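Readers should treat all values here as calculations from the given coordinates under stated rules, not as data from a laboratory. Not measured: the values here are computed from a predicted model. Cβ atoms are built from the backbone, for glycine too; each structure is taken alone.
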Structure 1
Amino acid sequence: MSDQLLSKSEQAGIYYLAAARRNMIENVARQLQFRHWHLEIAPGQMAGAVLEQIGKVLHFPEWYGANFDALHDCLTDPECLPGTGHILTISGCNGLRSSDPEGFATLLEVFKAATDDLRQTGVALWILLDKPLPGIRSLPAA
């Protein structure tokens, strides 16, 4: 994977990323000076717990309410996520999808809205999931 793809904010969004490619993505993130986080969703977790975990992993401010509106606000706020490139890799997606299908669907909707909003400002937010899902494309190799 070249750094050319990840530096194109117009390509940013939600993608499936095979586990074998995760180290390479982390290296590219460092080269591009992107902020990178990894979220591990435990089996059986519900959306509320995942929202709290996201706030901790991404070091959101105290006012983050661990709800879907606050997640969108923080993801799109340049004070919460400064810089021009961000990568969030997520493992354990199927666990949340099984335990809280509605919460999982809403989480994906919020991620999509945030990546779309940021794309309009030239900021790249890449959400990379560990499992292929209907409607989620694989991250291209280049």
Structure 2
Amino acid sequence: MMLTTSAAWFETSLAAARGASNVRDYLQAFHAADSALTLCARSVVAAAAFEPQPVASLSPGEPTQWKHEAAFEAGAVAPVAQWPGSLRAPQCLIEAWRLGTRADARAYLLTSRGFGRTRESQVWLQMELVIAGERIERHWRRVAARPF
């Protein structure tokens, strides 16, 4: 009876340790992605003051380059050199787009990816950034599933 109880408690302890490790990896990746998104948004807002009006040739639909691995890896920047405890530095992809209903506004889709200790522990975050004159709108969202 004591052996069975000890084995059950041991298995419960192992499961709790695995769960805590997974939560730690998720939080590590989330904070890395969130920080990359914030730094990219700051750089876009700072650069927008010096850019001309939006280019009319941009497609009116939401950008989709972030869904393709080759395009994301080629265009993504790392706003910080390394994130402590992460496998890789967080990345951010900035895509400009034209809003169909607001031709005078500049719109950007910012997509960031943060890592935990393993490649499988990734968190993807996005922000739609709309700049119309002096007004800046930020629409945040979490990407539910990894695109690739």
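For FRET efficiency 1/(1 + (r/R0)^6) of positions 19 and 107 (r between Cβ atoms, R0 = 25 Å, to 0.05), find whichever of 1, 2 sits highest and give me its label.
Structure 1 gives the largest value of FRET efficiency 1/(1 + (r/R0)^6) of positions 19 and 107 (r between Cβ atoms, R0 = 25 Å, to 0.05) among 1, 2.
When semi-axes √(5λ) of the Cα gyration tensor in Å is calculated, the result is 41, 14, 13; to which of the structures 1, 2 does this value belong?
Source structure for this number: 2.
One of 1, 2 was used to compute mean count of other Cβ atoms within 10 Å over residues 43-50, and the result was 15.9. Which label is that?
Among 1, 2, the structure yielding 15.9 for mean count of other Cβ atoms within 10 Å over residues 43-50 is 1.
Looking at structures 1, 2, which one was relative contact order in percent (Cα under 8 Å, 6 or more apart) calculated from, given that it came out as 42?
It was calculated from structure 1.
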